[in-house]
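Novice: Just below sit the structures, each encoded as structure tokens.
Read-outs throughout are calculated quantities, based only on the coordinates presented, and are distinct from any laboratory measurement. This structure is a prediction, so every number in the text was calculated from the model and none was measured. Cβ atoms are built from the backbone, for glycine too; each structure is taken alone.
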Structure 1
Amino acid sequence: MADHKPKILGMIPAKGGSTRLARKNVANLGGKSLLAWTVDVARDCGLIDRLVLSTEDQGIADAGRKLGVDVPFMRPEHLARDPAGVDDVALHMVTELETMGDVYDEMIYLLPTCPFRGAEDIVAGYDLFKQTGADFLISVAEFEHTPFAALSVGGDHQLGPVFPEHFGKKSQNMPVAVRPNGAFHIFKVEAFKKAKTSYPLGVVGYKMSRERSIDIDTTLDLALAEAMLAQGPVK
């Protein structure tokens, strides 16, 4: 008997509001919106059976439809502001689609603010997801500066190590630390519905380069991305 091919939902969460960079999810980078960058890579990976957009913003919904993305419904306003997070949005999406009879085995969600991830990253991440038999996988990148060298500031302005066991060590002798980079999360839908998070203990990490992991949250981030793009393809 042939193996069951999982039915995979792809979701792009793109709310209209943003604290530090206005309407960042549709900001222009290299002649196209961050949303368009994400739609392109989601299609190019060849894994996703249906690609949907979650937004409360009519302008972003219209932009998504022009790019050929499904907008099955508008996101409720309470899921477009703090403290709601992307996992709340993903849970809402799968639950609502299931009420419509559209059920998925796995989900991949991609944030528009990580434009330099490649289709090859998503494919390699998905391969790792399958190889490990994990329920959850997230993309990660190394910290630019190791957090194990962090210092705290005391009331007398004296500095103290946050991690005393690593104080005075060279960075190359400290543990390698990584951070979620927002490029993509992959998970089994049933496990996600139970955990209500895509980032539980034991999650598997797919490591990406720092360059492809740039996360655009400010005007400075956007300017840096433009400068990187001007140098040629981001490796």
Structure 2
Amino acid sequence: MNKIKCLIVDDEPLALNLLEDYIHKTSYLELVGKCNNAIEAISFLDQYEVDLLFLDIQMPEMTGLDLSKTIKHPIRVIFTTAFDQYALDGYKVDALDFLLKPFDYKDFFTATEKAKSWFDLLEKKENETQKQQRNFIFVKSEYKQIQINLDDILLIEGLKDYVKIWLQSQPRPILTLHSLKSLEEELPSEKFMRIHRSFIVSLDKIKTLERGQVIISDKRITIAEQYKEKFQQFVSGKVLN
């Protein structure tokens, strides 16, 4: 994933400097700004892209809690404060974590790992949504980029150095040097499933299930042991009682 863009908001210079140092030490974080109060932060957030706020609670003019209530999704907040009585309030506004001053890098890293997990999950969901909305892919074959409609795919067969993409609309497969793994990552998981080390199948093209095999068109594909549980979960959700 891309680096998490961070903004520090704190009226204490020592706290600003410490957090800046910790962010620079953490490979997946990027510091995009520092603000001395909530008013400055509001202006900054209107102008720049920010993913994660390190936000002090007790500040003049406007508290960090008040500021957090104005922040729009998907910006997330980690509160930093010297007053532990604010912890419950912090979680009420859906903060990712709460760092009680003084905190060390270990505490900081634990909090940012929560942030990383959350943003990784968000990115995964967004990628899956994009794949679900996509109705075609391009593959390179014979020095050309060929557009393939996803609804036309029957199955994809992986061989040693290339793959065969079998289509409903034509008798001969399209050959491409793409790996089976790279195609699996590009295809929407609710429409396609890998059921064997060498095969990805289009789920809505399955005609029959028979003795541990999938039948698509005139082809029989054995469901490999390592893929049986996932495939059975799919089937169980479709069987009429």
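Novice: Output the label of whichever structure in 1, 2 has the greatest value of relative contact order in percent (Cα under 8 Å, 6 or more apart).
Specialist: Top value of relative contact order in percent (Cα under 8 Å, 6 or more apart), among 1, 2, belongs to structure 1.
Novice: Can you spot which of 1, 2 the value -8500 was calculated from, given it is helix-only ellipticity at 222 nm (-39500 (n - 2.57) for each DSSP H run of 4 or more, over all residues; to 500)?
Specialist: 1
Novice: Something else now. The value 18.7 for mean projected area of the Cα convex hull in nm² was derived from one model only; which of 1, 2 is it?
Specialist: Here the read-out was taken from 2.
Novice: Continuing with the same structure: If distance in nm of label points 7 Å out along Cα→Cβ at positions 48 and 152 is calculated from each of 1, 2, which structure is the one that comes out at 4.2?
Specialist: Here the read-out was taken from 1.
Novice: Identify the structure, out of 1, 2, from whose coordinates mean count of other Cβ atoms within 10 Å over residues 104-111 was calculated to give 21.8.
Specialist: 1
Novice: Here is a follow-up. Computing distance in nm of label points 7 Å out along Cα→Cβ at positions 160 and 192 for each of 1, 2, which one ends up highest?
Specialist: Largest one: structure 1.
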